[in-house]
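No value in this document is a laboratory result; all are computed from the given coordinates. In this text the structure is predicted, and so the values were computed from the model without any measurement. Cβ atoms are built from the backbone, for glycine too; each structure is taken alone.
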Structure I
Amino acid sequence: MTVTFVDDRDDSPLHDDSDQDALRVLAESTLELEGLRSDTEVAISLIGVGAMIDLNETHMGKTGPTDVLSFPLESLVPGDPPAAQPSGPPVNLGDVFICPKVVADNAAATGVPFRDEMALMVVHGLLHLLGYDHVIDSEAEQMEQRERDLLARAGLVRP
């Protein structure tokens, strides 16, 4: 797996490089457990509040910042990962944008450690790239259960 992390924030970085390394390992594990091949590519960008507000308003039509947004390159069905062509390019799933400031605020408000909330955002964002959604209650239940399963495999327990 090629998981590219980009830190484009104008506010404070993650606590240290090991945080980013742990999130990369979690992303790689998530993609592997979802059945993706080792040549799969995805980009995860950490962005500031202002950039997240712009993305959320421009692409989602919503006001203010959010914690995570995903922009898939293809419309996928949960549980049916895309396959690369034998002699073609690697599968590129798309981009995930995470706003650590919003994640930190959410973590503080719910009493969850920041690292755990960041881990959830990585898994949540990747699942969106893979076709999961939470608009309809039954789909939300499926996505949330998959998040719990994937996080549990990484040693993280979500309520």
Structure II
Amino acid sequence: MRHRILSQHNEITEIISRCQLCHVAMVNPEGNPYVVPMNFGFEDDIIYLHSAQKGEKIDCLKNHPEVCINFTTDHVLRYQHEEVACSWGMKYRSVLCFGKAEFIDDPKEKRKALDILMKQYTERPFTYNDPSIREVSCWMVRVERFTARAYGY
């Protein structure tokens, strides 16, 4: 089986829409890689993320806003010959997104970002109290470039 490069925008966004989480890769202040799994929202080629206002993610993003975000789904273990280890592999679909993190400070825009994030997991509406909005850090990544692949599909 070969990897198949996906270039159709609708194929790419369909993969993202089916994911439960993403992995965000960034660079820490010392210049080392740092990757974390995160919940997300996605709309109009913008990825929305949130966290506490302080911590290693925030330190990373303030120093180096460039990120690479990985989405992967449809994992199925497969093999061509059960007794040959090298014939085993994993079917999957994946997307990499590249862009820069932009912090969202306006309370109204934070609410919008959180609504988009929650829409990834449920269609029900939510309200957010003012202290929660003040305490959460929200940011968005405008996707500058997508790469996507499928293996076994």
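Hey, P(r) over Cα pairs in 10 Å bins from 0, in percent, for residues 47-102 alone derived from one of I, II reads 19, 31, 21, 18, 11, 0; which structure?
Values: I: 22, 39, 25, 14, 1; II: 19, 31, 21, 18, 11, 0.
Only one of I, II returns 19, 31, 21, 18, 11, 0 for P(r) over Cα pairs in 10 Å bins from 0, in percent, for residues 47-102 alone, namely II.
Who wins on distance in nm of label points 7 Å out along Cα→Cβ at positions 63 and 87 among I, II, i.e. which is largest? Display every interim value, and only then the final one.
Values: I: 5.6; II: 4.9.
Largest one: structure I.
When distance in nm of label points 7 Å out along Cα→Cβ at positions 23 and 119 is calculated for each of the structures I, II, which structure yields the highest value?
Comparing I, II by distance in nm of label points 7 Å out along Cα→Cβ at positions 23 and 119, the maximum is at II.
Please compute relative contact order in percent (Cα under 8 Å, 6 or more apart) for structures I, II and give me the label with the greatest value.
Working: I: 24; II: 33.
Ranking I, II on relative contact order in percent (Cα under 8 Å, 6 or more apart), first place is II.
Could you tell me which structure in I, II was used to calculate distance in nm of label points 7 Å out along Cα→Cβ at positions 111 and 127 as 2.3?
Values: I: 2.3; II: 1.0.
Derived from I, not from the others.
If P(r) over Cα pairs in 5 Å bins from 0, in percent is computed to be 2, 9, 18, 23, 22, 16, 8, 2, 1, 0, which of I, II is the source? Walk me through the intermediate numbers first.
Working: I: 2, 9, 18, 23, 22, 16, 8, 2, 1, 0; II: 2, 9, 17, 19, 17, 14, 10, 6, 4, 2, 1, 0.
Computed on structure I.
With helix-only ellipticity at 222 nm (-39500 (n - 2.57) for each DSSP H run of 4 or more, over all residues; to 500) coming out at -7000, pick the structure among I, II it was computed from.
On the way: I: -15000; II: -7000.
Answer for the origin of the read-out: II.
Quick check on the output: 4.9 is distance in nm of label points 7 Å out along Cα→Cβ at positions 7 and 135, derived from one of I, II. Which one produced it? Let's see the in-between values first.
Working: I: 3.5; II: 4.9.
Structure II accounts for this read-out.
One of I, II was used to calculate P(r) over Cα pairs in 5 Å bins from 0, in percent, for residues 71-142 alone, giving 3, 15, 19, 18, 19, 12, 7, 4, 2, 0; which?
On the way: I: 3, 15, 19, 18, 19, 12, 7, 4, 2, 0; II: 3, 12, 15, 14, 13, 10, 7, 7, 7, 5, 4, 1.
Derived from I, not from the others.
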